[in-house]
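Read the figures in this text as sums done on the coordinates, not as results from a lab. In this text, all values refer to a predicted model and were calculated from it rather than measured experimentally. Cβ atoms are built from the backbone, for glycine too; each structure is taken alone.
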Structure 1
């Protein structure tokens, strides 16, 4: 398709070059020659060329639209796949707004460039070469006269090119800041309204918007200098050709038809120059976008499976932390010499003040990060030696901030095991006490939960997360402060469900409430990244 599109571009450029020559022939041989049949012949030839040009332009635009859409669809898919291969540490340091800007704005710029600008660039180059050759063949002396303005054109282009590159880069960077702040503001709208900080947010957004406005204004100012300058060069070259060419016609050194053809060629000569300049604007925006996109694609995952990693076989659930040390930043240890052992089916409660390292333990167990020192073993397998997918397939994680995807309740619970039947899903919800509130909803299991479960209460969302974890049937269960946001009444309703959920599974529970840890087989007390006490509640 791409090769055929290039052929059509060349054909369109050829027809554009042929048209002025045909008009010149029609004037000299038809009108001045007094031959009606010759005039009809050249008129027909012109119509045929116009028809071919229409076909070529239609074909190249259609083909490049397909090519551009296909390339960008593949790029977007590659970006999405790449993002899912990156570790959580990347997302901790990269704002969602910036990522959305990469996936949406920058990819859209790439699509516009491939679909429209590449064809325009090639057609402009082919047309320019064809016009130069045609002018030199018709009358090389008159061609040199028309080229006299090119030094001025070069000076103007260099002045504009250097400045517009920086202007476009600044505009794209400021747009990225706007996208990031928009995402942050919408996500945190409840906090904004809760503290009545609407005016503060609007003032900050107005500042970002003004910066973006100023950057775009600068690109507009540069365009106002350059493009009228190109038009002026075209008028100046036309005036030179008419003056010199008219003098040659009066001296019978040039035919009137050739002069008319030359005037048309001069006008067409500056059209591709103008188009190249316009495409240069787009090219600069595309370069800035592609630079950011490929910089993102070049990010290597902090965490990757070893080359000889193997599938974790079905496990019983024994977990051993052997002298584990870890830090998120160099020189700032979070865990130090952590040693603990959980036998299959044992319930481990992790308690301690905020920042003691409880959440870090379960992140390391899930292998969202790798340990710096020591090792974590499950049934004797060092988790760094097995694939991440096979490890997490046997873990069930219920976080404090429950996340639900847009869709129905049934779809969100099935996320725990994609091949689960409706009956298995209902059985899981009954086990955790969620079935009754689901059936009380107007659409039951087909209720749309909204973005991030906005249509449900906090307690309802957490109960669905319990059902989702139970459906996955993991051998190791992780509850990261999972009941801290649930009211006392709701907590009582799901305590039996939690007992069912943890039955026969090695469970790590992080909670501040005594009721969620009192039945633990082993309580681990942490302080400043160390285990300071271990034992039972009794």
Structure 2
């Protein structure tokens, strides 16, 4: 594989599809380039759990045959797209990052820590079918926190994904593998799912674009559920236009999902490039509270200045119930998870641990005990507790009332502004292992993404800056000039991405893309790539 062919992956999704359609590069060449990059970069970064090289190449040859016959090609023709391993695909295992969806190891009967031995779905998720119909190539399944429960990808039952900007740091979660696949240049796009920030937070921490659509905008059919009233599938891409094209392909009504909205899909890619002059952008000071890193605060405020310079009107808004979002989310989401995960009991699919003859309850307990990791067990227990007879009103019902108050805050704000702008995460990427023993600190990583999830609103993350790692070496008066220069170089090399979050009213994704694309054109980090890519 020559460098010129491999470099095709560094182009945008629309450019790759256009070059494939013109015959300048074949879908097979693009796919081989992606497989080569996965082979060389994945061992160090852990973005992919499984790779389906043969089926990907077969799909690429089918696209090339279409072009040879003069048939029209789809909008993603020849474009490799990674899939979060919570999405069902008929030609690949699906583990949701959990041992409970694997089989026993033949050697000793223990749960097999090999994602290749995962559950094999008999069907494609709706979004997977739509990607295939658009000509996309699907080379593999991406790493994730177990059942999408986590903010660092350290809850994967197999191995953690690593941030390509600094491999000792987390890429965020739960869709960390999908974000890493794009940030490290293995695939130009990927799909993830966002329940409380699981697309936006890893996109911010790895310097790519990530979009959580309006709840119901994208079908959840074929998504292994975490919290059904919150889960939403969305795209990752290296730039805004690529994310817009991906969402345009996967969005739309699906009768197999009862929550899918029967609303026509807007021309999201065409929205990129529209004028933003006069756009009213609200800034909630509740999102710039104690705990935000100075570098994050400064980068987001610089982005707001940039949007103001493009003619946007930036004004303050108030979202007073934001402070209750973390508590409400971890009641609502865990309650739904405790119900959704009851199906994983060893009876129909996945792991089954044997118990004494006829002891069905014993089999349930042993299977779930061996198959679920600590964080999943913690959330199942919390969800069961808040749904119990003595605590339903005190916790679950009250959390649902708070959710309504958060929705009303957004409704009031959007009567005054067109978009809301805020940080995605209060910090840059933290070190692997730093928060594994502190669940509360991990939960707070999503403090700025949870409100939009609870309200069911569309939101995205677009890169807006780089900041030195807060724990990187700094120059000191007592150190030699040479040491200080070395420290400065290290700090610069370890600069970490920051994301700007834009939130829109329901079904106003086109407005998000217009504003994000306008910012991207003047962003100081436009085109910045991770050192490991």
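Once volume of the Cα convex hull per residue in Å³ is calculated for every structure in 1, 2, which label goes with the largest value? Comparing 1, 2, the top value of volume of the Cα convex hull per residue in Å³ belongs to 1.
If Rg and Dmax of the Cα atoms in Å, for residues 317-372 alone comes out at 11.5, 36 when worked out from the coordinates, which of 1, 2 was used? Corresponding structure: 1. Taking FRET efficiency 1/(1 + (r/R0)^6) of positions 229 and 405 (r between Cβ atoms, R0 = 25 Å, to 0.05) as the criterion, the top structure among 1, 2 is 2, with the largest value.
Here distance in nm of label points 7 Å out along Cα→Cβ at positions 221 and 333 is compared for structures 1, 2. The highest value is that of 1. Can you spot which of 1, 2 the value -20500 was calculated from, given it is helix-only ellipticity at 222 nm (-39500 (n - 2.57) for each DSSP H run of 4 or more, over all residues; to 500)? Checking each candidate, the match is 1.
With respect to mean count of other Cβ atoms within 10 Å over residues 285-292, the largest value across structures 1, 2 is given by 1.
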